[in-house]
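I've put the structures underneath this note.
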Structure P
Amino acid sequence: MTVKLFFGAITKFVLGVVLVGALIFLPAGTLNYLSGWIFMGILFVPMFVAGIIMMFVNPELLKKRLNAKEKQKEQNLVVKLSGLMFIVGFVVAGLGKRFGWYMLPMSATIVFAVVFLVAYILYAEVLRENTYLSRTIEVRENQKVIDTGLYGIVRHPMYSVTLLLFLSMPLVLGSVYAFVIFLAYPFIIAKRIKNEENLLKKELAGYTEYTEKVKYRLIPFVW
């Protein structure tokens with residue numbers, strides 16, 4: 001762990017809390033939004049704990065996860081579309097609270113909060129299984145194909161988990177309208193996966209054979 005990594009991680013974490021909070025509560029026009037606070041809690045508390053653990057156990061993985069600068073033009077578009085989806089989705093959820101649009105009951109918020117936390121645990125397992133993971137598409141020196149655990153079920157378990165995470169977010173917030181917006185994510189991530197696999201087949205030894213062994217990319221028996 002380095003001082004630079006520590007302050008970089010803390011700075012991004014605090015900015016994330018402030019930005020997401022602003023996108024949700026400012027459109028809502030109130031802090032009296034229980035589903036919003038539940039969402040903030042289940043999103044940022046596990047994130048903080050995971051960041052602390054990585055900082056001491058695997059600082060190199062934390063450094064890679066903090067690097068979000070895509071080098072490829074096509075992937076830059078994917079990142080920007082994802083960011084736009086989050087912004088619009090969170091704002092719509094907040095506006096729904098402000099103007100009394102149809103909101104899911106608190107029981108639904110709790111159910112999908114549990115789904116979100118389970119997905120978070122699976123996300124941690126993916127990071128444990130594959131320490132090569134970064135937020136950008138690249139092949140690192142001495143990188144090997146991982147084909148065990150969740151990688152023996154689908155080729156991109158991290159994206160499978162984020163699909164569950166992101167689609168549960170608007171439902172935790174209680175917004176059906178925001179959920180409709182987040183339905184763009186499967187199409188966005190499908191584009192990213194196709195581009196990523198083309199790169200891995202070219203640059204990562206054994207990846208082509210792996211795609212023949214594990215047939216499904218994202219969802220077992222579907223795609």
Structure Q
Amino acid sequence: MSTDLASSTTPRLKITEIFHSLQGEAQFAGMPTVFVRLTGCPLRCHYCDTAYAFHGGKWMTLPDIVDRVAQFNTRDVCVTGGEPLAQRACLSLLHELCERGHRVSLETSGALDIEGVDARVSRVVDVKTPGSGEAERNLYPQLQALTPIDQIKFVITSRADYEWSRALLAEQALDKRCDVLFSPSYGQLPPRELAEWILEDRLPVRFQVQLHKILWGEERGR
């Protein structure tokens with residue numbers, strides 16, 4: 001364990017898993033990436049595919065986490081959950097990973113404050129659609145604070161979700177701030193349908209599917 005960070009006040013985080021895989025989504029899809037999955041989430045989205053991260057996990061110190069990440073000898077690191085920002089020490093983890101020279105992304109809902117996140121981190125904000133059951137939790141004003149290194153993701157479960165997302169995209173001119181991702185909810189909306197809607201409406205968004213699920217299905221830790 002690194003001694004430069006270790007002390008009686010060293011932050012600890014509850015971790016579900018740390019693993020090495022290919023990034024399956026967003027700007028760095030296809031890149032070898034270390035995933036740090038934090039435990040816990042205050043939301044209960046209907047389409048959640050990581051409910052196993054709601055509970056359990058184990059406490060790890062910040063030095064132990066960054067040392068474990070370093071063992072994979074991989075530049076890209078994605079901090080995810082659950083909802084990683086539900087743990088206050090997540091901000092310290094993100095900062096330290098950047099300090100270690102990693103290219104860091106954060107997968108977070110649109111329901112928690114992102115203001116304190118290190119400016120070097122690419123914030124992938126999952127705006128909750130009505131189909132998630134959690135759309136009322138979105139903090140819409142903070143979307144205007146996003147920068148070009150950030151990304152906004154909509155998980156689309158139906159035509160109604162698509163039309164809702166399309167309207168929000170236009171109302172807030174989200175594509176002028178950063179990349180906007182439209183992703184079909186796995187097992188709920190055929191990817192081809194969403195792709196055809198995007199093309200028909202000539203939306204300025206990036207269509208994406210979850211690469212890791214194409215490769216490994218629902219296998220945990222992949």
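Every number here is computed from the coordinates shown, using simple stated rules; none is lab data. Treat the numbers as computed from the prediction; the structure is a model and nothing was measured. Cβ atoms are built from the backbone, for glycine too; each structure is taken alone.
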Q. Of the structures labelled P, Q, which one yields -6500 when helix-only ellipticity at 222 nm (-39500 (n - 2.57) for each DSSP H run of 4 or more, over all residues; to 500) is computed from its coordinates?
A. Q
**Q.** Origin of the derived value 18 (relative contact order in percent (Cα under 8 Å, 6 or more apart); candidates P, Q)
**A.** Q
Q | If log10 I(q)/I(0) by the Debye sum over Cα atoms at q = 0.13, 0.15 Å⁻¹ is computed and equals -0.73, -0.98, the structure in P, Q | A | Q
Q | If mean count of other Cβ atoms within 10 Å over residues 107-114 is computed and equals 15.9, the structure in P, Q | A | P
**Q.** For distance in nm of label points 7 Å out along Cα→Cβ at positions 19 and 91 computed as 3.1, the structure of P, Q it came from
**A.** Q
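Supply the structure label, taken from P, Q, corresponding to distance in nm of label points 7 Å out along Cα→Cβ at positions 163 and 179 with the calculated value 1.7.
P
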